[in-house]
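Trainee: Next up: some structures, all given as structure tokens.
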Structure I
Amino acid sequence: MRKGLVKISAVLGVVFFLYCLFLWGGVAVSAFGPALEQQASNGSPLASCYLILGRLTVGPLGLDLVSRGMAMSDFGGVLLLADPKAGVGLASLISGQSWVAKLCYYGAPILIGLAALLHFLREKPVHHGQ
């Protein structure tokens, strides 16, 4: 039972993390990206991680346009109404996510941490020397 839980939480955690990298990478490569990275580095370590790693992942893979389109569809209400010169607030961006994005945003580190914790607390086989 525990092995299955470790595998499920690890796989779901990685899938959620990749979704967030793709989504937040689209925000990072937009016009708001540098200002949001600055705000996130001071206020939200999780958003900062997703923005920086997302930018570094999406750019080299050539998925800028697709990722930016996904970010606009998910954060559309917040990003479309914001003025690029005035910027957009990180708190409004985090709270303006869809329920799937919020689930992935908070679920990825929780599930990866749970998988790591369960892996290290597993029962280790006892080897009897002969």
Structure II
Amino acid sequence: MRYYLMALKNCFNFKGRASRSEFWVFTLVNYFIIYFLYFVFIFSSEYNETLAGGALVLSLSLSLVLVVPSVSVSIRRLHDTNRTGWLFLLSFVPIIGTVLLIYWYCLKGCEGDNHFGPDPFTL
């Protein structure tokens, strides 16, 4: 939970670095919550339209609210691997861009300071 809150605290910070833990905890918790709400929508739409509508609105709203923090933590994760944040634009390239980004997100960050700031583990 500490890493999730750290990512939220830095949601408008596009400079610096994010550790693998910060990135993956934030990303996976968000996916879990959004997909849980989406499945509530799917399975309840047949039985309870009010619950289904609420789950869909909540899921879509949460997705929109989390766009900026997700981009921020992604860019800072690239910085931790000593790559420019502009590479995040590869997420718009189908398959190849996504595969490359996931590979880079999984890499261990540079030890010590790099061009983008201090090592997140020394903070």
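Each reported figure results from applying straightforward, stated rules to the coordinates on display, with no laboratory input. Everything numeric in this text was worked out from a predicted model, so none of it was measured. Cβ atoms are built from the backbone, for glycine too; each structure is taken alone.
Trainee: Here distance in nm of label points 7 Å out along Cα→Cβ at positions 29 and 93 was calculated and came to 3.2; which of the structures I, II was it taken from?
Mentor: Of the structures listed, the value fits II.
Trainee: Thinking of I, II, which structure, once Cα extents along the principal axes in Å is computed, gives back 73, 28, 24?
Mentor: For Cα extents along the principal axes in Å, the value 73, 28, 24 is produced by structure I.
Trainee: One of I, II was used to compute relative contact order in percent (Cα under 8 Å, 6 or more apart), and the answer was 38. Which one was it?
Mentor: It must be structure I, since only it matches.
Trainee: Looking at structures I, II, which one was mean count of other Cβ atoms within 10 Å over residues 21-28 calculated from, given that it came out as 18.6? Display every interim value, and only then the final one.
Mentor: Details: I: 27.1; II: 18.6.
The read-out was computed on structure II.
Trainee: Also, I was wondering about something else. When helix-only ellipticity at 222 nm (-39500 (n - 2.57) for each DSSP H run of 4 or more, over all residues; to 500) is calculated, the result is -20000; to which of the structures I, II does this value belong? Walk me through the intermediate numbers first.
Mentor: On the way: I: -24500; II: -20000.
Going through each structure in turn, the value belongs to II.
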